[in-house]
1. Can you say which of 1, 2, 3 returns 19 when relative contact order in percent (Cα under 8 Å, 6 or more apart) is computed?
2. Of the structures labelled 1, 2, 3, which one yields -9500 when helix-only ellipticity at 222 nm (-39500 (n - 2.57) for each DSSP H run of 4 or more, over all residues; to 500) is computed from its coordinates?
Structure 1
Amino acid sequence: MRFGVLVFPGSNCDHDTWHVVAELARQPVVFLWHDSADLQSCDAILVPGGFAYGDYLRTGAIARFSPVMQSVKKFAAQGGLVLGICNGFQILCEAGLLPGALMRNAGLQYICKQVCLRTETADSPFTQTVRPGQVLKIPIGHMEGNYFCDDVTLAELRRQHRVAFRYATSDGEVTPEANPNGSLDNIAGILNEGRNVLGMMPHPDRSSEALLGSADGFRIFESLVGALARKP
């Protein structure tokens with residue numbers, strides 16, 4: 001298997017993501033430059049955090065037009081696995097690979113801290129090593145992490161069990177107080193209809209080793225590796 005980490009002008013978590021795959025998961029991984037349409041035969045694409053194109057216009061708005069994202073859209077349409085983290089989630093929404101949008105945090109402040117996430121589904125290549133209801137400790141670091149969608153989309157996400165993670169207490173209780181940014185329905189991560197694309201605001205790349213305060217984020221990468229290993 002082979003992983004690809006996208007690199008945009010302004011990406012700042014690309015090396016963190018590469019480190020987790022190469023050094024912890026011990027899998028082949030390459031950087032994919034934004035200006036190239038070549039995905040280099042990768043089996044999974046990781047869209048890292050940062051400030052792609054300086055977040056001009058709005059987060060992800062320019063990155064969606066990059067040559068590499070046109071290839072990622074075709075890759076996802078064919079069932080390829082795509083994980084968007086923080087700015088990557090914003091880019092996937094702007095590119096139409098995921099529904100909804102990420103708006104300014106409710107408090108209009110940048111937030112960087114550890115949060116607790118309740119796993120809502122194990123039925124995806126990204127969460128299959130985590131049981132439903134399991135709480136993961138993973139940090140956030142964003143200004144525009146306030147997820148929003150219309151009522152029809154929210155109902156569809158709920159009905160199809162496509163909410164992957166919700167902000168919760170350490171006991172797994174979903175409360176307004178546990179919501180750091182005002183996200184609709186405490187949503188921290190969602191899946192596309194094909195369940196092969198995941199976008200999440202928290203950073204599993206920053207929580208894959210115990211020395212960082214939590215290794216819970218490695219479950220996401222571990223799930224991905226397992227899903228790819230089982231592919232025919």
Structure 2
Amino acid sequence: MELSPLWISLKVAAAATLITFFLGIAAAWGVTGLKRIRAVADGVLSLPLVLPPTVVGFLLLMALGRNSALGHFLEAIGLKMIFTWRGAVAAAVVVSFPVMYRGARGALEQVEEDLIYAARTLGMGEFTILRRIMLPAAWPGIAASAVLTFARALGEFGATLMVAGNLPGKTRTMSIAVYTAMQGGDRELAFKWVAVITCFSVTILILMNLLTQKGFKRKGS
């Protein structure tokens with residue numbers, strides 16, 4: 001059993017989670033300050049959550065392919081995206097972003113407004129309020145969202161297959177390995193990868209529940 005899909009999946013999920021963590025918090029913070037166009041912004045940022053992964057993959061191909069302006073620019077500076085590990089990360093980022101964004105937004109919205117108003121009265125800037133008040137108070141929810149984001153990135157299949165392909169040792173993740181094994185009639189290998197993915201998923205869900213319970217205990221104390 002070749003273990004490269006495991007390491008590729010972990011590497012892609014870790015990179016995607018790191019990128020999405022900061023993007024999701026920044027987007028959640030920005031949306032919480034909106035009023036009139038908040039519903040529109042929230043819908044746009046949550047769109048990858050409801051679109052089929054193959055549609056997301058197609059849109060990424062159009063955006064990052066060498067025929068697009070962005071793809072041409074990236075290749076000009078030496079960053080080829082299509083059928084590379086970077087493409088797998090890009091697909092995982094886009095697909096898992098709504099999970100981090102919505103979780104972070106919900107956690108930030110749970111911070112008591114009185115604390116924010118008091119901080120503003122004391123002359124704190126908005127970024128200082130975010131860093132010193134909102135993030136510490138919302139941290140359990142944000143951490144749980146990051147864990148769930150990692151799980152979503154770890155299990156990504158459709159968009160990754162379209163953007164990064166199925167290159168052994170380079171872009172073949174565990175989910176794609178299951179698909180490849182079934183296509184080749186090797187059910188035993190497919191079952192092994194399913195077992196590995198399931199173990200990771202159960203562990204991640206337990207960790208997320210522990211973080212969520214920790215957040216409830218902090219609020220109740």
Structure 3
Amino acid sequence: MSSKLIAPSILAADFANLQRDVEMVNNSDADWFHIDIMDGVFVPNISFGMPVLQAITKHAKKTVDVHLMIVDPDRYIKTFAQLGSNILTVHYEACTHLHRTLQAIKVEGMKAGVALNPHTNINLLEDTINDIDLVCIMSVNPGFGGQSFIENTYNKVKQLKELITRKGASTLIEIDGGVTNKNAKELVDAGADVLVAGSYVFKSTNQLETIKNLKALANS
């Protein structure tokens with residue numbers, strides 16, 4: 001069975017010490033960098049744009065998992081590839097032609113992800129699941145870090161796992177929002193492959209230890 005992955009969310013890092021926090025993730029047991037790009041339109045918050053992403057990818061030595069919470073993501077697919085993104089995740093709710101967007105991401109040599117807001121049904125991915133490398137289930141409403149976990153997430157993970165298995169897809173399931181040591185094991189047991197952790201990691205007193213323990217818990 002493949003190892004479960006931990007992806008610290010840079011949105012929760014200390015922006016005044018970004019390089020330090022990126023190096024911390026490089027030196028930790030984490031597997032990916034999870035980077036949220038927000039435009040203030042699709043979600044009620046603005047995070048960081050291209051120059052900051054470029055600064056992060058310059059130092060990042062692990063997979064760069066970019067989560068676009070923006071309207072009309074197609075405009076920027078090529079740019080995000082050029083900036084060093086390895087995985088590019090778009091929101092189902094922001095894509096009029098999801099299949100076309102997925103193809104465009106793959107043409108640029110990235111893995112293609114689709115994020116689902118808490119109210120969006122898993123069944124909507126029935127026709128595209130075989131084209132999706134990663135589904136990011138939002139376990140909080142997107143836009144702000146530090147929110148509490150939505151309990152219905154476990155059911156969604158199980159439904160998604162069932163769909164992936166039924167279609168013979170190799171899609172990974174990622175959980176984004178409110179992940180801690182309290183729910184990590186249950187999420188993995190439900191079928192999750194990748195756990196995004198923001199505040200839980202960056203607000204802890206020993207970040208390396210927190211990541212190590214979360215990784216161990218997810219793979220226990």
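All of the numbers you see were taken from the coordinates with simple rules; none came from a lab. Values in this document were obtained by computation on a predicted structure and should not be read as measured data.
1. Among 1, 2, 3, the structure yielding 19 for relative contact order in percent (Cα under 8 Å, 6 or more apart) is 1.
2. Working through the options, I get structure 3.
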